[in-house]
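Enquirer: Below, each structure is written out as structure tokens.
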Structure I
């Protein structure tokens, strides 16, 4: 197949939310294989919502199999719609016979997909399905289908997109429920549309959430599909901590925005689990009848809790015996795994107990060592790595954000240089001494080093704002000192902070600016930047999300030919 001759591609995506998320890396890889072609995604309504705004998709065609495309007449109607699209190639990630039949009836000359479900004769390019012994994650399974087309992409974590106004709408909705933007949210997803066998015990979800909330002061957010409202309310009634229930009350896009807002997500093996992982939210997943090797949350930083019983994975919707795979998972096991995720003290693994096997996605984690070599990340301190409580004058006031240590550890593991740049006018104002600041910074360094996240440098400006010094951000002297001391290259630099001056600093040194909204004045800073048409390259809810975006952006920059401008993920309009 001559890739350059293909101008219009229709992609039949998976039907289920979780499968669709796991297919996203293959969708992005397909766009790279055929950069000159326009991709039309043919999917069911829920999946269409999931991929709304995806930058690699030119058009989404909704397959309404319960409405206009129902029955034989509806299938013929859909085939005619595809025929009018004059597609050169159909990529069938969905394995059913029906997908190949519709593409055949539409007269699409090249029909490419796995030779499954008796459809080989309907495919112009059938791809042998991997053998049953070749167990691999679904992300890899979808990518492998593209190998004969020349795909050499490695398996990467799925990515999803939200519009900024969607996140703002969810923030407003949570605020109306008494949840401020600074509050930690513990996400709880106790349901499963596939069947009851995948559900951990409701009372254990409740106890786990209560213990986590009591430890962290967080609010519990329960999400789920329509039909799971009763389950969610029953769990909420058992939780003593503040709880917000959104089960059955969100669209797919609203669910995405709610999940993205969570500091940790405790869940069964479901679609929302994969949504959380795609947004870089630390996941604690309880697995029972399903195969963790193929459907675990993909990427690093997630924890699995499961029991190695003989009958698992059975893949049954309902357990015909005693549900031992779930009943033997204890509250303490899930609580400890989630607590480590919430505190950011763990690396890439979760809780390990004597009577359960906690797998850490050994199959689907990929070695990211050195992928950020040559990248420098300048981090603000207060409001970015730790809470901005005013002027931090004692060790007790230093409250490091959950997940911040883990986020920096990911950068360091990938080879990035990380430098803290902070204004500390409290010295100039006489609120604390240089010696006191040294003690606080020693603690900050020690905590991050213990988590595998040592800073390459830490620079501060001690002057009063009225002094007119050149080192106070957005002045560039601290950056210049770091470059001289550490031999940094600013051609691949990022600045992440919670205030307007951090973004202004990024612009002055030619770096990309990421605004994290964990500071008390972040919303005001973002509004000012928007009004001036100087929005950041990315807006993140916390440092962990900023790092997840940075990995993707750096990878795109590395793949880009010299002189090619950055697409920036449509950052000025999205996320």
Structure II
């Protein structure tokens, strides 16, 4: 294995498998690149014809004699015209070929990146909350946005040029060898040294690139944290502190890039010097062969032109092996993310459920984020469909974790949770989560219109249904008074609206979903008493006929509950139907 998680061979195999829908496009890129080889071989030919057959007295090459009339090949003017015409024709064909190749490469590159990013984004969304709780979101964001393009750099910018350069190298060596085999051997004598240099460097570069990308991801996390909490930063006047924190993280990445540039620059210098040594040796031997009559001056010029083209692909192969290490490191990180396994897994042949009745039972349920951090301990209770359950306890007692287990954001460490007498783990995840509507303490809105935010629960809902849900949540009046009404965009995280307005939008979303089970996680804790009364009234209508779990501290939100669970230090202390007594406590 290399310095990353996967070997280079494994990564290339996986990248090719990932790119299967684009195989025809990659084949097209490769074929267009192959067509450039004969054009490169023909490029020095006009110069040889002009020197040997116009300035000198040698006959034109035999293959030209075979296709042109004899009088044409004996006229110096015609031969010069042929040489000039070949220069223009070869250049025109090269440019047209380059244009087609550029267009196909651009399309293939962007499609590969989009498909890979989409797959990574889809996978990240399906990872369990425990993964996101542990890793955060910034590193996943970095891998999706900045590591995913590695698939294009390797498969479009890397492998095809390597293969074409290898074939060009073989072609050039064959042509030079037919003219002067000694020159060909001398010219290629430098190649083992170049490949040894590239191989030795590639492992070191890949390890360093992994470190730099980790540092870049860390710097990006500082930006995300500071901007997400910009009000707190401003309130405490800590802009300079956050700036210094960012510079501290980013500077490590900067110096890592500088170090990599020095390593790669030194490698390129060594490659250039090695190739210069080979060119000098070939020139020395070539001049000796001209003096001895083994070569004409035109043939020497042709050979030296071919050697320049010979060293081009040789240099590309050596440099590509080193340059690709950044993309290989990124591919390693992207596939590492793709290989993360969710803690919450849907069983094969999981049961479908259309609409639950809402009967819920916890049987000796325990949960821990890790072995050393127990959150819930041996919790058991049962409720009938349509029951309203209040959950109370001090901050950090495990109340939110308890309801998170209901939706299978996490799975119990021990015990069972039953819905309609069936273990939650038996149901299809998508079906199970359709049974719940959730209103959180801090309502989450998206940077979209109010109508789109309400319809997030049911994207196919009609305008009439959206308005009806807003009216039920007592939100319609303030919405229609906004500049664009339901089409008003709420901006990022809904910051254009007040806390109470955001809560009513969240309630409207829950009304529209019309799920049989409702989870309300302290929905009134962040609003004033006046706003609370309207939200409580809307909640009462929403809870009607639904099994409801209500986490709350305020007595006003618990009075309509049938059962109150008291959670302390992750344990169920009491479960009472005497709501007034529980509220008084």
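Enquirer: Of the structures labelled I, II, one was used to calculate mean projected area of the Cα convex hull in nm², giving 27.3. Name it.
Expert: Derived from the structure labelled I.
Enquirer: Just checking, which of I, II has the largest value of relative contact order in percent (Cα under 8 Å, 6 or more apart)?
Expert: Result for relative contact order in percent (Cα under 8 Å, 6 or more apart) over I, II: largest is II.
Enquirer: Between I, II, which one scores greatest on distance in nm of label points 7 Å out along Cα→Cβ at positions 101 and 437?
Expert: I
Enquirer: I've got another one for you. Computing mean count of other Cβ atoms within 10 Å over residues 381-388 for each of I, II, which one ends up highest?
Expert: I
Enquirer: So helix-only ellipticity at 222 nm (-39500 (n - 2.57) for each DSSP H run of 4 or more, over all residues; to 500), computed for just one structure, reads -19500; which one of I, II is that?
Expert: II
Enquirer: When mean count of other Cβ atoms within 10 Å over residues 13-20 is compared over structures I, II, which one is greatest?
Expert: I
Read-outs throughout are calculated quantities, based only on the coordinates presented, and are distinct from any laboratory measurement. Please read all numbers here as calculations on a predicted model, not as lab measurements. Cβ atoms are built from the backbone, for glycine too; each structure is taken alone.
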